[in-house]
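Several structures are given next for inspection.
Please treat every number below as a calculation from the coordinates, not as lab data. Source: prediction; values computed, not measured. Cβ atoms are built from the backbone, for glycine too; each structure is taken alone.
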Structure P
Amino acid sequence: MRRELENVLRETEKVISGKRTAIEKILMAMLAEGHILLDDVPGVGKTTLAVALSRAVGLSYRRVQFTPDVLPSDLVGFSVYDRETGGFTYRPGALVQANLVLGDEINRASSRTQSALLEAMEERQATVDGQTHPLQRPFLVIATQNSVGAAGTQFLPYAQMDRFLVRLSLGYPDYEAQMDMLRARQGGNPMDRVECALSREGLIAMQEEARRVTAKDAVLDYIIRLTTASREHEAVEVGVSPRGALFLDRMAKARAYLDGRDYATGGDVQAVFYDVCAHRVLLKGRALSAGATVEKVLSGLLASVPSPDRGRGA
């Protein structure tokens, strides 16, 4: 792993202990220029992690607490009439003002507000009153949703779920991590000690390098066979989309880059397969009734679809 990325991990772990694997996956998603959905129970540090990363990577940051009364204009901005000039002046929203936007409890927003995210997440721009405003580079959305307390929430539409590169969960910390957390807060807020370990320009350069990581045809073929098998599985109503296949390629390359390699392997694909694909698979009702789960289906695909030989395919 490059020294700068190791430093980012170290700075982030000042406030989030025992979650190195999850932090590494978020760094992979950042290198792959993708958006992240953190789906977990309340209080495990989802928001804290996003803030710490923004500081460790030197990104401008905005937080949006999604509630039913949050409007699309809060995200993309709006135009106001200027009496002095006789024209309209654009006031940017949260998406236009920051490199990293934390959408807290995104499933509490209205469908109209959630849809305002789609253009920004896919095209890195926001359109207001016919005028297109480019977003800052890099641009990253980290959205959170809680798996409990469903009152007043609604499921994200599939089209929006498909925009997220990965869906991750932090889970509860173990005993040692909780002790580290409590000790770190005896003398103040550890967030105040997080230092910038990687510049915004440095992250952009790494994203470009990660994009140039080689994936040979055997690895690309493996991705196609896995995603096609997900669509043809008897228990699956909706399988992994072509966008999901592209994201799987990008995430596998980011993992290879994080590991210090300039080539991706079938092992990289396997390591990120569940995180990239689980939220893109919808099971049939009768399969759910029979006890099928997305995790079982994806595990079965990894077991049944042959991986490329490392010596020849990667």
Structure Q
Amino acid sequence: MATVHQGLGNRAGEAPASSASANSRRAGSVVAHPRRSGLKLAPGLPWILPALVLCVGLIYYCIGYTGLISTWKWDGISPNPQHVGFGNYTELLHDPLFWGAVRHTVVFFAVTFTVQTFLGLTFAVLLHSRIRLAVVYKVIIFIPVVLAPAIMAPVFRAMLAPGGQFNQVLHDVGLGSLAQPWIGQPSTALPALMAITVWQFTGFTFVLYYAAMSQIDQSVLEAARLDGAGNLRVITSIVWPSVAGTTFALATLSVIGALKTFDIPWLVTAAGPNYATNFFGTYIYQEIIQLDNVGYGAALSILLLVTAVVFGVVLQLWRRRKAVQ
């Protein structure tokens, strides 16, 4: 027993020494390796470095170079461009074709966003109810979203021509007096393009609203039903406020889409007739590619970029204010 107690005593006595040596090692390590102060590289930097190089080295460089070109009067070929400062921007503000493109863009956004929102929400509400062949309807609504504009444009040009299928249908149902060259006259060309755009992108709006409505708590809807709320009251008081975030996202996407729209107006009407369907994108293409007015087209491009950024910031600030309230 004495031996056992002596061994225990030795171990107990050794503990402070080992603890002291450990503390001294820690102290030594602290002294030998002082805490470094300064910038530390994020561990995920190597993963985002390729995208960062692409954005900074290509995209932002191109934006800066476009801004430089916008201060030149240049055809894109001459080795000695003429520096005009902000002359292109001054000319742009007095250009009736530019203001026509602005007007078309605003009208295009207001009409297409309103109609797509109404149709997308309506389809989402209907397909959330118990109806037969719901999957088939979903596919039919979404198919236009995945169709390429280059495929749709020739079809719509043939349909909306004076002797096209749409006018033929009007004659067949006794409405021949309404037949007209839908994309061949300024009064109907822009509405025709807006109808095509609504047909193409309503499916995208429907999918987002359908997904948002799937997140609504069913107990809230059941409680509203028990309280005697009808379908319209449930939609306006519960469903619509619940999908407000989706509506905001769709508004942002619609603004950006209206500002950069090019394919459908150019492929269907070539921005005509008489510039009736001219937008930012088509006007930039005409100035740079067709008229060799590269400096002026670059000024249009910079103004388009600034407009998109301003609208994006305004919408974000409005969204945050609404969230705080």
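Out of P, Q, which has the highest value for FRET efficiency 1/(1 + (r/R0)^6) of positions 126 and 222 (r between Cβ atoms, R0 = 35 Å, to 0.05)?
Values: P: 0.45; Q: 0.95.
Checked P, Q; max of FRET efficiency 1/(1 + (r/R0)^6) of positions 126 and 222 (r between Cβ atoms, R0 = 35 Å, to 0.05) sits with Q.
If Rg/Rh (Cα atoms, Kirkwood Rh) is calculated from each of P, Q, which structure is the one that comes out at 1.25?
It was calculated from structure Q.
Compare distance in nm of label points 7 Å out along Cα→Cβ at positions 286 and 302 across structures P, Q and report the one with the greatest value. Could the numbers behind the result be given before it?
On the way: P: 2.9; Q: 2.2.
Comparing P, Q by distance in nm of label points 7 Å out along Cα→Cβ at positions 286 and 302, the maximum is at P.
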Computed 13.6, 47 for Rg and Dmax of the Cα atoms in Å, for residues 102-173 alone - originating structure among P, Q: P
Structure from which -13500 was derived, helix-only ellipticity at 222 nm (-39500 (n - 2.57) for each DSSP H run of 4 or more, over all residues; to 500), options P, Q: P
Comparison of P, Q by distance in nm of label points 7 Å out along Cα→Cβ at positions 206 and 238 - largest value held by: P
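Thinking of P, Q, which structure, once relative contact order in percent (Cα under 8 Å, 6 or more apart) is computed, gives back 26?
Details: P: 23; Q: 26.
Going label by label, the one that fits is Q.
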Per Cα Rg over 2.2 N^0.38 Å, for residues 158-213 alone, the highest-valued of structures P, Q: P
